[in-house]
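Read-outs: derived from the displayed coordinates by stated rules, not from any lab. Keep in mind that this is a model prediction, so the values were computed, not measured. Cβ atoms are built from the backbone, for glycine too; each structure is taken alone.
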Structure 1
Amino acid sequence: MLKSGFILNPAINSVISRVRHTNTLVIADRGFPYWPQIETVDISLTDDVPTVLQVLRCLRQAANFGSVFMASEFRLVNPPGSLQQFEEALSGLQLTVEPHSEFKKRVPNAIALIRTGDTTQYANLILESA
């Protein structure tokens with residue numbers, strides 16, 4: 001749920017202001033599939049601008065989240081430095097890691113999907129509000 005007016009992007013601000021207890025919000029990399037059943041806010045500009053981590057850090061300042069879902073494949077294909085950055089950014093959240101095929105089943109239930117320019121493989125997150 002919204003805790004500050006930190007987000008300048010009006011579409012994202014609108015989305016997070018509608019997130020209530022246990023609602024979910026997806027932050028996706030540039031290659032994530034389009035989901036016609038949910039609102040998509042595309043903020044991709046170019047490769048890695050912005051990244052999932054940048055968006056995550058901003059959202060954590062603006063809203064309360066208690067848990068996060070992530071694909072297990074992320075750990076298999078990314079270097080230790082990326083893993084550490086994500087672990088630090090997700091600190092304090094209950095993390096559920098699951099196969100990407102299961103992760104994607106959760107997407108249609110989200111309030112919205114924020115698409116970034118991130119090129120990190122499987123750098124997709126589903127945040128659940130506290």
Structure 2
Amino acid sequence: MKICIINGPNLNLLGKREPSIYGDSSFETYLENLRNQFPKIEFTYFQSNIEGEIISQLHEVGFGFDGIILNAGAYTHTSVGIADAVKAISTPVVEVHISNTHARESFRHQSYIAPVAKGVIIGFGLDSYRLGVQSFV
């Protein structure tokens with residue numbers, strides 16, 4: 001099984017950025033834990049702060065992987081382009097968020113991705129990614 005995890009803007013700062021919201025672990029450290037928990041899954045990881053690069057990555061993996069876990073960060077609430085890319089590919093996408101976006105600013109309550117995703121997992125910290133992986137196994 002092949003799963004691609006795609007993280008959007010500012011998620012390269014996990015472990016440094018607002019640890020009270022996002023925790024104090026880097027994503028790379030967490031990814032090693034995922035790989036240990038799911039040794040039979042081949043994980044690919046991609047992070048970008050640039051919307052077009054996220055769209056290109058969705059196009060690249062969106063026809064040959066078993067699943068995509070997407071945390072589009074702030075683009076969740078603004079990017080019709082990313083939503084259209086998710087809609088255009090055949091690989092199922094699970095949208096994840098580390099924080100409970102519904103408990104934050106009102107603009108974070110709207111997701112352009114949710115209507116075209118297989119499902120949405122919100123608010124379980126980095127464990128949201130593990131729950132996303134489990135939705136594919």
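When FRET efficiency 1/(1 + (r/R0)^6) of positions 13 and 29 (r between Cβ atoms, R0 = 25 Å, to 0.05) is computed for each of 1, 2, the one that comes out at 0.70 is 1.
Among candidates 1, 2, the computation of distance in nm of label points 7 Å out along Cα→Cβ at positions 61 and 117 that gave 2.0 used structure 1.
Taking relative contact order in percent (Cα under 8 Å, 6 or more apart) as the criterion, the top-ranked structure out of 1, 2 is 1, with the highest value.
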